[in-house]
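These are the structures in question, set out in turn.
None of the figures in this text is laboratory data; all of them are computed from the coordinates on show. All values reported here derive from a predicted model rather than from experimental measurement. Cβ atoms are built from the backbone, for glycine too; each structure is taken alone.
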Structure P
Amino acid sequence: MSMEPNVERTVASLSITTTTLSAGIVVLLMRGTMRRGDIDTFRDALTRVQRTRPREVQLDFSGLVDVDAGAAAAVTAAALEAQRTGTAVTVVRASEAVRRGMTVAGGADMLR
């Protein structure tokens, strides 16, 4: 599996690393905690990735310790918007606590 160089952005408590896999899948690896104040950083990363028109974006939440309700709702809304433009968005490797937060926010269908 070939990968392009990683790009990392860090703002406050959230870090996002973007990796492009050879199969047309882009992975956004999230680390830290995600709060309402971090959602613009997430949206910017997702928007940049969508410019390349990947068939799938995986939101790898394995490094997230916590997602507050406002951020979970905003992630769900941004992912649904991306899906409307033809990019499948899934959440992978989320902790049980993060999965619960995403489910409450309406993002249960995104969880893998």
Structure Q
Amino acid sequence: GVAPLSGERGSESGVWVRPREPEPVDAALAAGLLDCYAPAFFTRVDERRPAGSVSWCVHFLVDLPRAETPLDGFHLLRVRAPLASEGYSSEDDALWAPDGTLVARARQLVAAI
């Protein structure tokens, strides 16, 4: 993917994330991990700018917490913006467990101010 604030044409990025302290990833923590990274449209700009969520919906795809997920394991967060226009960006995010299981997906409408 493309790094945030790089001014590139891509609209997809990703990062490995985990809690600071080892703990089970329950639904609340999974939601926090889904929302911890810059919006995907930030790959197209080269300086910080205010942005806010207009709507955000999370779908959990497995029962959480998962016993087989290590407490200190890194999760892969992928963010992409398939559509951005007139100051709005439609964002699709996915959170993958260390073993490759898709844990949750989110859809977000972001307003760039």
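Can you tell which of P, Q yields 33, 28, 22 when Cα extents along the principal axes in Å is derived from it? So the calculation was done on P.
Comparing relative contact order in percent (Cα under 8 Å, 6 or more apart) across structures P, Q, the highest figure is found for Q. Source structure of the calculated read-out (distance in nm of label points 7 Å out along Cα→Cβ at positions 51 and 91, 2.7) within P, Q: P. Tell me which structure, out of P, Q, gives 20.1 once mean count of other Cβ atoms within 10 Å over residues 35-42 is calculated. Matching structure: Q. Among the shown structures P, Q, from which was the value -10500 of helix-only ellipticity at 222 nm (-39500 (n - 2.57) for each DSSP H run of 4 or more, over all residues; to 500) calculated? Only structure P yields this read-out.
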